[in-house]
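So, here's a batch of structures to check.
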Structure P
Amino acid sequence: MPRKSSTRAAKHGLSRSLRYTTALIPLVVLPAQALSQEQQAGDAIVLPEIVLQALPFTGEIDGYLAPGTETGVKSGVPLEEVPQSISVVTSTELDRRAPEQVEDAIKYTVGVNASTWGMDDRFDQFSIRGFDLGSGALYRDGLPQKVVGFTAFSSHPYMLERIDVLRGPAGVLYGSNDAGGMVNLVTKRPIFERKAEARLGYGSHDSVEVGFDYGNVLNASNTLAGRITGLWRDGSTEVDNSDQDPAFLAGGLTWAPSDFTSVTLLAQVQKDDRTPAIIFPIAGEDYDSALGTLPDDFGYRGSPYNDFKTDQQSLGLEITHEFSPELVLNSRLRYAHQDTDYRHLYRDGLGAAGISYTAFRQVEEARTIGADVNLEWRRAFGAAENSLTVGVDYQHARRDAEQYYKTGAYTMPWGDMSYDFDVADPALSGRNKTTYNESGVYLQNHLKLGQGTTITAGLRRSWLENEAENRLTKTFSRRKDSATTGMIGATHRFANGVAPYVNYSQGFIQNSGVTIDGDPLKPSRNNQFEIGVRYMPASGDLLLSAAAFDLRKTNVKDYYFDENGNIDYTHATQVGEIRSRGVELEARGRLTGELQGVLGYTYLDTEITESADARNKGNENAMAPHHQISIWLDWDAARVLPGLTIGGGIRYQSDAYATQFNGRETPSHTTADLAVRYEADQYALDLGVTNVFDKEYYGLCYDNLGCAYGEGRRASLTLSRQF
């Protein structure tokens, strides 16, 4: 029995490949016609086998270039047909660089500014096109995986096959989403073939890691496949009293009784113990240096009280059924639950007596439900191919939180800059419940005309409800909103491989938080006009891209400042409009027979064009450096030593402001990474080093608060074996 396609995407790619390979028929028929009568009458002639390769939207990808995506067009299309900027971090890139968090996995992607809050392992922090998104822009398998309060529902890169980064508004397909874009994590799932890997690693700060990935067909009829992936690490960072202990177990079952039906069950359990950011004051900037002196390593000192522990579980179901070659049903559902216990002793002031600290603890439980059901109708109209996708989706998020908070709970004297003192939980200060519901109906049409022209258009209507309940004061507020968003774009591929595109897209995001009056925040709106061009040489394993865009966001959320300019972290306000313009250049794929990788350059020009606060108007947006350069290359060094691959990367980021007040710049910095792999038989030995030269730099410098270091040098040595 032939091996079944494990995903609908593979089936769709196969059907497209069948159409494309009609051009190969003359190559087979003509040689047969040219045979002499003696040859035709003699022994049978064995012709070369024709292999029909499905366009992969999930699963492993050999190399740095993914040919197709379901993120930009849900029906699944080649990248060159998406009229919007999109990059894919492939399984090869994840394997070579072995990132420890999603923010590390996407840091070489054009348009992305990773680790915007320095060494902060609580969440995946990043900005796209000048907008700080953090975990609010994360999706997994097309369903939201966004932060809820302090609950981030994080995913370790080892459980992922690929990461799609879509830049710009994505409101039509995904509903509430921030202006800069979205990041879709694609989970490892069962395949109808055997796969087995075990790995053991040791790294900096006495970090020990064990992982495995196993999958296989589970029955004789070849209709059931399973896969299980796990990782456990015990480690720390360069920060004193730190933990970096992720552990997860993820599994899946796929039942494919026919080539037309597929049912996949995905489950995950995960426990993390991580360390929050340390933002420390700088003498002469955040305080009068005459007050006292901080130790040189003070930015690496953390209280033993600081901790960020999470315990999460998720269960997902995916069903695909092809009623006919023209009509396909796709449905996805996921339930997720997480308990979070977050403790932090952080600075709230400085004076003659020393540094004053707030004791903070947040204990919360969060639940989310995400669902997406759509029908895809495919039809040919003469030389044109049309795909119409109509769907409904729903997301629900509920968080119950208890907060323990006391300002000025402890003072560290200038004569003893040490955290060697006991910290107790402060008294209960808040008990809150927040609930968010969003539902939407959308349609997207992808029309592929003859002669290389493709038109994509979409429309969506969304309904949002945000509730906030203070269980201590017995107060309750509710806000309902609705939004209509659209997009339209066109691409054209010339015979020489050049493919220009143009796009206009809209989006919105339902902001979390409340105003100083206790009212839920209004949604922010965003829209973008983008033009770009892609070029793929005849080899098909390299893609050159360029994009220019004008992106705008209204009703922008920011922290609340009182009339004296003092910041209030518990309340928010909304300014008027932010405009982001820029240019992005990217090369991704194989450059030569021995060299492959990704190169990117980003130029950004952001401005707060409208603001209720006159101090902000005309300023730059936060977390938006003007220039970013990233280069990662892998060299197949088999000519030196068979089985050897040497990879390296350099990233540069120019100065950037941390807040919309532009009171302080985070200085520019350049870092370098290294990855060396040696393969022999079924074994592989990997050496990975991030920040090779141990560059000490600030990942964040915040107005009137201080700075946080970026991550220093970190090395790991991993031995893996394929079974």
Structure Q
Amino acid sequence: MLHLLQKPLEAAKPTRRTFLKLSAGTVGGLILALNLPRSSVSAAEGDFIQPFVHIRPDNTVVVLSKHLDKGQGTASGLSTLVADELDAAWEQVSVEFAPSNPQVYANTLFGVQGTGGSTAMANSFMQYRQAGAAAKTMIVAAAARAWGVPAGEITVSNGIVSHSSGKSATFGELAGLAALEDVPAEPVLKTPGQWVYIGKSFPRLDVKNKTVGAPKTYTMDFQRDDLLVATVARSPRFGGKVKSFNATEAGKVPGVVNVLQIPNGVAVIARSTWPAIKARGLLEIEWDDSEAESRSSDAMIAELKEMTAKPGVKVRADGDVDAALADAAKVIEADYDFPFLAHGTMEPLDVVLHFDGEAAELWLGSQIQTIDHNVAAAVLGIPFEKVKINTLWAGGSFGRRAQADSHPVAEVAMLAKAMQAAGMAPAPVKIVWTREDDMTGGYYRPMSAHKIRVGLDEAGNVTAFKYNIAAKSIIKGTPFEPMLMHGGVDHNMTEGAHDTSYAFPLMRMDQAFQETKVPVLWWRSVGHTHTAYVMETMMDRIAREAGKDPVAYRLDMIKDDPRKVAVLKLATEKAGWNTPAPEGRYRGVAVHKSFGSYVAEVAEISFRDDGTVKVEKVTAAVDCGTPINPDNIRAQVEGGIGYGLGAILRNQVTLEEGVVQETNFDTYEPIRMSDMPEIEVHIVASNEAPTGIGEPGTPPIGPAVANAIAAAKDTWITSLPLARAGLV
């Protein structure tokens, strides 16, 4: 969902120098043991502190996760890597979120501390394994020194350090001594055959606390006796501003402390959430919409379609595509359009800030800590080192918390400044977005239009593939533009198409950017959400024109991409592609690479008596490199399928004269249990470096279902959601 300074996967393997750099310096308030004189680290204190591992005297192994866990299992995955190399007992492992410190905890693929783009395992695989191996080496060295035996005679298993003489100790007992040892320059890593946890399925660390509702798991749970809660009235139109307001009635609500105007609206501050919400509804606000978006969705889609009919910014150009199309025996043309989509997270946006005029402390599900940290410091006008971020668990994101402008942090910081200017005593304040705020507050997956022209020869072979796309750019106009838009091209918009592995002789792709005040953002699998749909439904159409089976046709077109071939063969074999479908059922297939991972899905559908479609079963095959926790991989693919299926069935955000019409889950319906198909997930065994898994399950489900519908009705759906065609 996030693409920042993407580098080849090899960059995820830290060099010896990188590891040493990451193992040095100050981490928030934790001073690393190796930087202290031996005499200053007391063995009696019993602590072992390293950037990614902290072993406490009570024998707890704390893994510091530099990544936000928003339900995707990253914290448990990183803990798995440390626990395996450390040979810890899984029961003694816990996880905490690392402090905001980009010098130590940067995502090695982004250059800043942040989570997204399904990069957590890809950039951390070697780093956290090395951290666990280094800790083990230091513990063994400490035991050897204390017992007067060679380190090579000491074994570690399930959290117990042992010697053949009968001596043994726990990690906690040796932690203080281990802190005195030198950090190994190149810790020895296990081979795959020695792994105890990696590649095995077991429960995630966060399940218990989430199940019992442990306090402070989420920002929404955060409470303090002096905590104030605020809600903000924002313009119903994007780009609207406050012209005037009257807070007389709002101020009468018991529990209301103050009502203040901030740059993007009017904030009601109260002692608790309900008074803040109730009072906000009593505000009388006149909005200035002179610079706001006032168009409706139909007009915006029409503009996008007009843009795809003209040349745009050149993304890819392999020769003279127009000439090849003019000479083609047949040309297939298709126009697609996709709506705005909300993220629909279970936990809407929320953030807590305590600012005393000189220093600030925040609590939130921070997805890009470096941006949140910098924005807080800039808005409050204080140095970076005077800001502390406490990252909490997040109840979903799908890209929603990965904003280039960090607008929730900016908003709460602006409120804190307004409180200060109003003479209010410093106090922590939590801004809560209601479901309606989040649904109508923008930052959607961009609305887009696509125009395709494919030339075929007499035998049905592709001679040229022309692809024009128009949408609002996620990157253009943001601080990321200088880094990520080279030559004016936004690859977030075209990924999955411009880099296709289908062997087209000639391909041209142009993009055009719509200008609108509607904020857009990464959405689970970003550009792949629409390019996969376009590419994979077009492949079925081309195969049909060529008179070939769609699987056989794809296999011929991707023969130079063996991993893609493998997942396609596995999914179709497990789905029984070459056997007749059960009576009344139809199958469709799609295969796609995103975030370094390959996923193929076969959807099996039926039709209800009223003509609506029911997805009965989905068979998926995934190659995401070395599988760290197969059960979590399956969960992510299943979740990705459900999330994508909900989007293609019913989901859309529509505007009427600039005002969002879908305000909650009654009008923006999440997928229902009755919609959820049976899902089989088959994981390809691999020794490749781990790649993304949080997002790759989403892109193929839409085209797989669409191709199944086409198999039944001989028509392709090119305007989503399916509800528009009366199929839901």
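Points to keep in mind about this one:
- For helix-only ellipticity at 222 nm (-39500 (n - 2.57) for each DSSP H run of 4 or more, over all residues; to 500) computed as -8500, the structure of P, Q it came from: Q
- Looking at mean count of other Cβ atoms within 10 Å over residues 139-146 over structures P, Q, structure P comes out largest.
- Taking FRET efficiency 1/(1 + (r/R0)^6) of positions 555 and 587 (r between Cβ atoms, R0 = 25 Å, to 0.05) as the criterion, the top structure among P, Q is Q, with the largest value.
- Computed 18.8 for mean count of other Cβ atoms within 10 Å over residues 611-618 - originating structure among P, Q: Q
- Which entry (P, Q) yields the derived value 27.3, 84 for Rg and Dmax of the Cα atoms in Å: Q
- Structures P, Q, by FRET efficiency 1/(1 + (r/R0)^6) of positions 187 and 267 (r between Cβ atoms, R0 = 25 Å, to 0.05): label with the highest value: P
- Identity of the structure behind 19.1 (criterion: mean count of other Cβ atoms within 10 Å over residues 579-586, calculated), options P, Q: P
Readers should treat all values here as calculations from the given coordinates under stated rules, not as data from a laboratory. Remember, predicted model here, so these are calculated numbers, not experimental data. Cβ atoms are built from the backbone, for glycine too; each structure is taken alone.
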